[in-house]
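Listed after this line are the structures, all set down as C-alpha cells.
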Structure P
Amino acid sequence: MSDRPTPVGALLRAAPPDRLPEVVADHLRRHYAAGRTEVLLGDLMLSSLWPVLDRDGPSGNTLALRCFGSQRPVVDIAHDANRVYLPLTAWGERLGVLVVQTTLPSGTGLTDELSVIADEFAVALRAADVVTDRYRQVTRRERLTMAAELQWEMLPGRSLGDDRFLVAGQLQPAYAVFGDHYDWSLIGDRLTLTVLNGHGDGLDAAVLTTVAVNAMRNARRSGANIVEQAELASDALYSRYGGAAHAATLLLEIDLVGGRVEAVDAGSPRAVLAREREIRPVTLEQQLPLGMFGETRYETQRFLLEPADRLLVVSDGVHAASPGGRAPYGESALLTALRRTRLQPATEAVGTVMRGLREYHAGTEPEDDAVTVCLDWRR
C-alpha cells in the first residue's frame with residue numbers, strides 16, 4: 001500500500017462544505033510542517049481580507065493584499081519560519097488568500113506545491129458557497145438590505161477569465177444596491193455580457209431587475225441570441241408591469257477569437273473603449289428600454305475589439321452622476337479614472353473607477369446605485 005498522502009482534492013470532496021478550511025489546515029500541518037494557517041476572504045467591495053479560521057483575528061496585512069491584488073504568491077522569509085501567501089482564485093474569480101506558516105525551506109518547490117493546494121481549495125470554496133453561509137458571513141461586514149440580497153444572489157461572480165480575457169464587475173453601494181446589476185456567461189469562444197439599470201428604488205427595483213435578468217437567462221440558456229434575449233425580457237417586464245417600470249440594458253456578445261462584438265443598446269448603460277493611450281466612447285444607437293412597450297423589437301449593432309483593448313461598461317449611476325450640480329461624472333472624471341487603470345488588471349480597475357466616483361461625490365450621498373464592468377480582451 002502506498003504511503004503517499006491522500007490528494008487534497010479528494011479530501012475536500014469528501015468533507016462537509018462548511019469545513020473545507022479545517023481540512024486544508026490539517027493537510028498542511030501533516031505534510032508541510034505548517035504552524036499557523038489562515039484563510040482570508042475578500043469583503044463585498046474586495047477592499048479588505050477577513051479571516052475564516054480565527055474569526056477574531058486581524059484582517060489581511062499588506063503582504064496578503066499584495067498577493068490578492070497581483071494574483072501571485074508572496075513569500076515572507078524569516079529566520080524561524082516562512083510565511084507564504086497564496087491567491088485563492090477559481091476561473092478568474094478572486095476569493096481571497098491562503099496564508100501558510102511553515103518551517104520548510106522555500107527554495108525546494110514549496111511554493112509551487114502550495115499553489116496547487118490553494119487552487120484545489122479555491123475551486124472547492126467556489127462550489128461550497130451555494131450550500132453553506134459560513135463564507136458569506138465572513139465577507140459581509142454589515143447587514144445587506146433585502147434589495148441588495150436579491151442582487152448579490154443573482155450575480156454570476158465578481159470576475160471571470162482565462163488566457164483570452166478577464167472581466168470584472170462591481171456594485172455600489174455594496175450593502176444597499178437596488179436596481180443596477182450585471183450578468184455574464186461563457187460558452188466556447190463567446191462571452192455574453194449584460195449591464196442593467198432597473199427603474200425605481202429599493203426592493204421594487206430589485207424585483208424588476210430579477211425578472212429581467214432571469215428572463216434573459218431563460219432565453220440565453222435556450223440558445224437564443226441577444227436580440228431574442230432582449231425581446232423576451234422586454235415582453236416579460238411589460239406583461240408584469242404594463243409599461244410602468246422598465247430596465248435600461250446593454251447586451252453584448254463578444255467573439256473571443258476575432259474580437260467581434262454584437263450589441264443591443266436598450267437604454268442608459270454606456271460603454272467606453274480604451275485602446276493604447278486613446279479613450280473614446282462606443283457610439284451605439286439607443287433603443288427602447290426593456291418593458292417600456294409591448295412587443296418591442298430590437299436590432300443588433302456591431303463593433304470590433306483589437307488585442308489588448310479594455311472595454312468599460314457603466315450604468316447611469318456612474319456616467320450620469322452629478323453631485324451638487326457638478327458636471328456628470330462620465331463627461332471627464334470617468335475618463336481620468338480610467339486612465340489611472342492603465343497598468344491595472346480589470347479586477348483592480350473596477351475598484352479604481354468606483355473609488356473615483358466616491359471621491360467625485362466629495363462626501364455627499366449618491367442619489368443612485370451604480371455598476372461598473374471592465375473587460376480586457378487579451379487574445
Structure Q
Amino acid sequence: MENLKAIVIGAGMGGLTAAIALRQAGYTVEIYDRVRELRPAGAGISLWSNGVKVLNRLGLGDKIAEIGGQMDRMAYIAKTGETLTDFSLTSIVEQVGQRPYPVSRTDLQQMLLDAYGAEQVQLNSKCVAVEQDADSATAIFEDGRRATGDVLVGADGTHSIIRTYVLGEKVERRYVGYVNWNGLVPASEDLAPKNSWVIYVGDGQRASMMPVGGDRFYFFLDVPLPKDTPHEAKNYREELAGYFKDWAEPVQRLIQRLDPEKTNRVEIHDIEPLQTLAKGRIVLLGDAGHSTAPDLGQGGCQAMEDAWVLSNLLLTTNISVADALKRYELARKDRVAEIILKARERAAMIHGKAPDKTQQWYASLAQEDGTTIKGAIAKTILKGPLR
C-alpha cells in the first residue's frame with residue numbers, strides 16, 4: 001500500500017510513536033491534538049523492555065538510554081521500614097534482552113516530538129467527529145476544518161471520541177478504586193538508593209520511588225478512596241502526611257519534599273476490554289483502545305506495541321487498509337485485554353479490595369527472593385511483538 005496518507009488524532013505517547021513508525025514505513029502523516037500546548041499527563045512512566053524495544057527499532061535506542069533512569073534493583077519495604085525483599089534486575093534484563101528505562105513523561109514526549117518534528121504537530125485541533133467512505137477517512141474538527149487520509153488513527157486518549165465511533169456506543173470508564181499522587185523530586189540516598197525502584201507497602205497503600213534521568217526520582221503515592229473525594233492542590237502535603245502518618249522516615253521525607261503545585265492527583269480508571277479496535281479505515285491505538293490501571297506498568301508500552309504492529313501490518317498487508325486494520329485488531333485485542341484484566345486484578349490485591357488477599361501478598365513478599373516477581377514481569381514483556 002504505497003504512498004498512503006495517515007491522519008493521527010492525538011499527540012501523546014501512542015500517537016507520536018505511531019506517527020514516527022508510519023512515516024518511517026513511507027507514509028505521509030498528519031498529526032493533530034486538541035491542546036494549545038503539549039503537556040504530558042503524569043510525571044513519569046516505567047518503560048519496560050517491550051516498549052523500549054519498539055523505540056530501539058525506530059532508531060531511538062540511544063536517546064531513551066540518555067533520558068532513562070538507571071534501575072538495577074527493586075525492593076519492597078513494609079510501611080514500618082523493614083525490607084521485605086530486595087533483588088537485582090540483572091537476570092530479567094538478560095532474559096528479555098533489554099533494560100527497562102523509567103523516564104520522565106516530559107522527557108519522553110520531547111524525545112518523540114524531536115524525532116517526529118514538533119513544528120509539524122497541528123495543535124488547537126479538537127476532533128469532534130470522524131467519517132469514512134470506501135476510499136478515505138476524515139477527521140472533522142471543532143472549527144470546521146477537515147483532514148482526510150487513507151487511514152485514520154484514533155490515539156485520542158482515555159476519553160476518546162473516536163472509540164465511540166468505532167464501537168457505535170459510548171464506553172464508560174470504570175473507577176479502579178484508588179487515587180494516585182505522582183511527581184518528581186531530586187534523587188537522594190536518604191529517600192532511596194539511586195539505582196533502585198523502592199516500593200513501601202501497607203494498609204492497602206503504596207509509596208514508590210523510581211530513578212529517572214536528570215538525577216531525579218519519579219514518585220507515586222496510592223490511597224484507596226471513594227470516587228470524587230474533594231481535594232485541593234495546596235493541601236496535598238497535609239493530606240498525604242495524614243494518610244501516611246505512621247510510615248517509615250523516607251516516606252515522610254518524600255512527602256515533605258514534593259511540590260504540591262507540581263504534583264498530579266489522578267483517580268485511576270480503566271475500561272472493559274474491547275473486542276473491536278477497528279472499523280473500516282479507522283483504528284484505535286493506546287488508551288483510546290485499552291485504558292488500563294498502571295499496576296503492571298504497561299500502559300505506555302502497549303501503546304508503543306500498537307504503533308509497531310499497526311505500521312508493520314499496513315506495510316506488509318496489501319489487500320486493503322481495512323484488511324490490515326482487521327489483522328491489527330486480531331493481533332492486539334487479546335494482548336491488551338489480558339493487560340487490562342491483570343492490572344485490574346493486581347490493583348485490587350495491592351489496594352486492599354479483599355483485605356485477606358492483600359495481607360497474603362505482604363506475607364509472600366517477605367518470602368520472596370525476586371524470582372516470582374521477575375518471572376511475572378518477564379512473562380508480560382515476552383508476550384509482546386518484539387521478542
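Only the coordinates and a few stated rules stand behind these numbers; no lab work does. Since the structure is predicted, the reported quantities are computational estimates derived from the model, not experimental observations. Cβ atoms are built from the backbone, for glycine too; each structure is taken alone.
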request  = Output the label of whichever structure in P, Q has the greatest value of mean count of other Cβ atoms within 10 Å over residues 189-196.
outcome  = P
query = A value of 0.75 was computed for FRET efficiency 1/(1 + (r/R0)^6) of positions 69 and 117 (r between Cβ atoms, R0 = 25 Å, to 0.05); which of P, Q is the source structure?
reply = P
note = When P, Q are compared on FRET efficiency 1/(1 + (r/R0)^6) of positions 253 and 277 (r between Cβ atoms, R0 = 30 Å, to 0.05), the highest value belongs to P
request  = Please state which of the structures P, Q yields 1.7 when distance in nm of label points 7 Å out along Cα→Cβ at positions 221 and 365 is computed from it.
outcome  = Q
task = Looking at distance in nm of label points 7 Å out along Cα→Cβ at positions 37 and 85, point out which structure of P, Q has the largest value.
result = Q
ask   = If distance in nm of label points 7 Å out along Cα→Cβ at positions 141 and 317 is computed to be 1.8, which of P, Q is the source?
value = P
note = Across P, Q, FRET efficiency 1/(1 + (r/R0)^6) of positions 125 and 341 (r between Cβ atoms, R0 = 30 Å, to 0.05) reaches its greatest value in structure P
ask   = Looking at structures P, Q, which one was distance in nm of label points 7 Å out along Cα→Cβ at positions 181 and 197 calculated from, given that it came out as 1.7?
value = P
ask   = So FRET efficiency 1/(1 + (r/R0)^6) of positions 149 and 229 (r between Cβ atoms, R0 = 35 Å, to 0.05), computed for just one structure, reads 0.90; which one of P, Q is that?
value = P
query = When you work out relative contact order in percent (Cα under 8 Å, 6 or more apart) for each of the structures P, Q, which one comes out largest?
reply = Q
request  = Output the label of whichever structure in P, Q has the greatest value of Rg/Rh (Cα atoms, Kirkwood Rh).
outcome  = P
